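Structures are listed in the sections that come next.
Throughout, read-outs are computed from the coordinates displayed, never taken from laboratory work. Fair warning: this is a prediction, and the values are worked out from it, not measured in the lab. Cβ atoms are built from the backbone, for glycine too; each structure is taken alone.
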Structure I
Amino acid sequence: MQIRTKRVYDEPARGDGRRILIDRLWPRGLSKDAARVDFWAKSVAPSSELRRWYQHDHAKWEEFRKRYFAELDANADGLAELHEHLGSRTVTLLFGSKEEELNNATALKQYLSKK
């Protein structure tokens, strides 16, 4: 399986495969039709508390990953639900943040690659 990340506001493409939104909140100003999300995995998104703490501060990235991975480790049901939707081909993890490198989808991709 190939896992990609992409901003949900970017134009959907054929090569995206299954499009999975990894945010707890629906992206502002984006209709469900325009987003073309196959599955909204809000149960494995970072907690609201963690998201507010992180605020895409690059200095907090490593600690964010550590805390987010701990949340994922404690969320067997959410991960099981996500795995049901991953499939075996290309998957694109979608995120709403303007931060394209250090975001929850990137962290989740790293987490899934290690498991």
Structure II
Amino acid sequence: MRQFVIGDTKVIPNVSNIYHRGEPVGLYLQVYNAGIDQTTLRPSVEVEYALLKDGKELSRQKEDWRQLGNTTERLILARLIDTHALSPGDYELQVRMRDRVTGEALSPSAKFSVAP
């Protein structure tokens, strides 16, 4: 069965957005139409992940593009967020993206909860 398989990545949705401590929160995002850097002929996009609780930033991590399977048509972001150190409560994960070629910026986000 190939349900929830996108390329080489298996995506299992959690429609409740509730996770137990220690259970990883998966992020999968495809970015299309990024500007192409004419020197490398590849997209040039800065991406960082920010984890927030009660509107306060707890952590921030930049994307390392060397490990990702990307093409000139799309950028694929796939990451697991560790919840071992998170206390029970509501969180927000922001993906902050800036296209270095076009100057456009996007910041999609998703909310989730860690159960006690």
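Taking helix-only ellipticity at 222 nm (-39500 (n - 2.57) for each DSSP H run of 4 or more, over all residues; to 500) from the coordinates of each of I, II, which one would give 0? That value comes from structure II.
Among I, II, considering only distance in nm of label points 7 Å out along Cα→Cβ at positions 31 and 63, which has the greatest calculated value? Result for distance in nm of label points 7 Å out along Cα→Cβ at positions 31 and 63 over I, II: largest is I. When percent of Cα pairs over 17 Å apart is computed across structures I, II, the figure 51 traces back to I. If you line up I, II by relative contact order in percent (Cα under 8 Å, 6 or more apart), the top spot, with the largest value, goes to I.
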